[in-house]
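None of the figures in this text is laboratory data; all of them are computed from the coordinates on show. Fair warning: this is a prediction, and the values are worked out from it, not measured in the lab. Cβ atoms are built from the backbone, for glycine too; each structure is taken alone.
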Structure 1
Amino acid sequence: MQRKIKLITVAAMLSTVSSFANAADLTKAYDMPDASKLIEKDKLAEPTKYTMPKGCVSSDAASIARGEYIFHNLNGKKAKATPPKGLVKFIEKKGKDGKVKKKPKQFGNCVACHNIEGAKGGGNIGPDLTGYKAMFMDTKVRDDQFVFQKIADPRIDNPNTHMTVNLATKLFNEQEICDLASYVVSEKKKK
């Protein structure tokens with residue numbers, strides 16, 4: 001009895017395989033988009049070395065406050081508190097229909113991957129930036145240009161990075177990168 005069941009099962013499987021072999025190829029029955037064009041459009045530009053603008057990284061309290069806000073928030077829709085002067089939660093953009101639409105401003109959400117003084121839910125994916133000034137800037141191991149470049153396009157010294165490429169993608173402009181760099185290298189107050 002068991003042998004008969006096995007033979008019936010094998011026969012059914014062979015019949016199914018035979019049906020698939022005779023199935024019609026329907027891939028030509030509909031339009032297939034050229035994925036290579038889509039992929040090409042989404043490709044990032046080659047890693048770019050940027051020169052930091054003169055006076056970019058500063059100890060200016062307003063610049064540091066903007067950098068801190070960008071560092072700790074993901075986007076304007078969910079951003080905590082009122083943004084400091086010089087930042088907005090929403091960007092107004094004219095659509096194809098001519099109407100002005102409000103779109104949430106994307107911030108860094110750096111805290112998702114990096115820990116830093118005062119971080120709430122600081123990540124542990126990227127390097128810990130706690131004490132960055134004392135460890136790297138005061139010892140001259142790193143300089144302002146290094147920090148600016150790392151935020152603008154980190155692929156220059158690490159082609160396999162998972163960090164956001166901020167200037168090449170225009171997620172941030174130069175001033176916002178300067179503000180972020182100013183915050184990272186600043187002396188943080190103990191809370």
Structure 2
Amino acid sequence: MSELPDRQVPDLDALSVLWEQRWPALPGDLQMRHAHPDRWVRFHSLPGSKRYPENDDEYAIMLDRHHAVLNELGPHDTELYVITREWNWDAEPVTRMPQLAQVDPDARHWGSHVHDDEFPDDIVYEHEYVSVRPRTRRELSPLLRLVADEVIAGVTLAPLDLRWLYHPYDGGGDVYASSASVTGLRAAHPDWLSTHPSGM
């Protein structure tokens with residue numbers, strides 16, 4: 001599908017250089033919260049840490065929480081990188097998942113690497129894609145709903161300067177930002193935090 005004329009085309013080389021400077025780990029990698037513990041906080045997307053929305057009211061709460069965090073992280077960020085990931089057994093990227101192609105049609109292939117080589121005859125590869133999208137409910141909510149429904153995973157949202165990252169998952173979202181931003185978000189939304197000592 002061709003790119004829309006009003007969409008910014010990401011400079012993938014510049015993105016790679018900036019990513020290595022700011023976040024020397026893979027997008028959405030679980031190791032990131034261990035590498036940056038003072039810059040990480042997890043919020044749950046439904047009251048009582050309920051994992052999956054089951055009706056329109058719960059979907060609305062889930063989306064409101066995601067967008068509230070994004071708005072507070074970057075109130076002046078009008079555009080965001082949308083980084084998505086897919087996994088398969090092909091070393092080169094193939095046809096994208098139809099649901100992802102529908103909600104993020106302008107994504108460009110950013111890179112591929114081995115995700116799991118525990119079994120040499122069954123190696124899993126990870127393929128990363130990037131687009132630049134307006135930071136609006138209309139643009140991002142369809143993607144967030146797919147994440148909430150566990151249709152897709154491995155999504156990362158970030159401003160163009162990569163000063164923070166937001167990694168939605170089915171059940172909530174992980175924030176990676178400055179220590180001050182994380183502290184402020186914790187204070188603003190204590191009821192959205194996990195009661196588990198690990199913060200998970």
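Between structures 1, 2, the greatest calculated value of mean count of other Cβ atoms within 10 Å over residues 76-83 is seen in 2.
Suppose you compute relative contact order in percent (Cα under 8 Å, 6 or more apart) for every structure in 1, 2: which one lands on 24? Of the options listed, only 1 reproduces it. 1, 2: which one has distance in nm of label points 7 Å out along Cα→Cβ at positions 84 and 180, as calculated, at 1.6? The value was obtained from structure 1. Out of 1, 2, which one gives 20.6 for Kirkwood radius over Cα pairs in Å as computed from the coordinates? Traced to structure 1.
Comparison across structures 1, 2 (criterion: FRET efficiency 1/(1 + (r/R0)^6) of positions 36 and 140 (r between Cβ atoms, R0 = 35 Å, to 0.05)) gives the highest value for 2.
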